[in-house]
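Multiple structures are listed underneath, in structure tokens.
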Structure I
Amino acid sequence: MSLSVVLVDDHTMLRQGLRRALEELGVKVLGEAADGEEGVKVSLATKPDVVLMDVSRPGTDGIDATRKLVGADNRMRVVMLTMHIDRDVIDRAIKAGAVGYLTKDASITEVLEAIRLAANGDRPMSPRLAAAMLTEAKNDTESIISQREEEVLQLVADGFGTTEIAEKLYISQKTVKNHLASIYEKLDARDRTQAVLMAVKMGIVKLT
């Protein structure tokens, strides 16, 4: 599958270097732009598979440009490029219509994979950024989930039922059920299985 992109970044050397690297890997670079307004025009004119959009642009920034671009053509797949990890900026970019997020220290292999994933309808994110957001999510959740609820969750993950959990923690079955109800609400989970899977992903409990 041949992939095509438009590059939007005000750093000429970075843009040209990225262009050369992508073209060597068989990606068609349909156009370049140094600012958001021009990036929108070039992208709408050339219709690339993916637009690589720098977040911090002079004039119209990358987020505003993404909003305008996706608003004009909702089929556009925009992957944001950034120097820094900023959760607020990421949230705003996603709301603007971006489908992916890469830090500028990503390898060319990671950039190519992000382009491929975005073109196929997925939502790519650089490994460093994903790790940082996972840590943040874990810390946020740990401040919400109490120590006792964490103990209950771990026992559920270990395969114990309500009665066994009550016996092990020296609490009533009703208290176990209350803890589980609280856990479901906090993790927005439907049942034990979903709660455990979410907790494992967040690093709160471990599967033995």
Structure II
Amino acid sequence: MALLKEEDKQHLINEFKVLDAPVKMIVFTQEFECQYCRETRMIAEEVSALSDKISLEIYDFVKDEEIARQYNLDKIPATIIMRGGDDPKDYQIRFYGIPSGYEFSTVIENIMMVSKGESGLQQETKDLLAGLTKPLHLQVFVTPTCPHCPRAVFLAHQMAFESDLVQADMVEATEFPHLSAKYQVHGVPRTVINEDTHLEGAAPEAMLMAKIQEALAG
């Protein structure tokens, strides 16, 4: 049974007509599928089938352990969106957990961004990211029913697209309760910056960048 409605498929087919560079989606699951692994795989299969510009690779987290290590993955379900084709590039854009509900829109936004080759960030933010000298890890905790979460996730993913030093993860809070407890996630979205700094809500670009600078300075 398909997850996407027929009218949604037709809408996305039209959206994807403007895709330029090829995009690759990679999904890590396992043989005895985890909670929502099956649905996460199905979402990727249905989306990738809507455009010949989108390719899909599916790996078993256990059997393909070496490949999972190459992508620095430590949990599933995991979805990667990267540049495909003859010149592939991994921008460290990650989805951990099912990207459903409101978060489905973030998958589409990432596909469009990667294909277009432009983050859409303000020039000031681009300049600050270009000046990074330390790795930056952004984890954005979400739930599928949170209408403000996609904005926080996509902003983090924009920053990962812009800088090779940034890794940005969407983490579905209810699927990874141990992480939610570790980072004291009591509401979403909650952005965790390099483990020990956090920001509540869907903050504007400048506010997140200021918090990132604070975290790196500390």
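Only the coordinates and a few stated rules stand behind these numbers; no lab work does. Computed from a prediction, not measured in an experiment: that's the story for all the values here. Cβ atoms are built from the backbone, for glycine too; each structure is taken alone.
Annotations for the structure displayed:
- Answer label among I, II for the case where helix-only ellipticity at 222 nm (-39500 (n - 2.57) for each DSSP H run of 4 or more, over all residues; to 500), calculated from the coordinates, equals -17500: I
- Origin of the derived value 2.2 (distance in nm of label points 7 Å out along Cα→Cβ at positions 38 and 54; candidates I, II): II
- Computing distance in nm of label points 7 Å out along Cα→Cβ at positions 6 and 150 across structures I, II gives 2.4 for structure II.
- Label whose coordinates, when relative contact order in percent (Cα under 8 Å, 6 or more apart) is calculated, return 14 (choices I, II): I
- Among candidates I, II, the computation of Rg and Dmax of the Cα atoms in Å that gave 22.3, 68 used structure I.
- Structure (I, II) behind the derived value 13.0 of mean count of other Cβ atoms within 10 Å over residues 14-21: II
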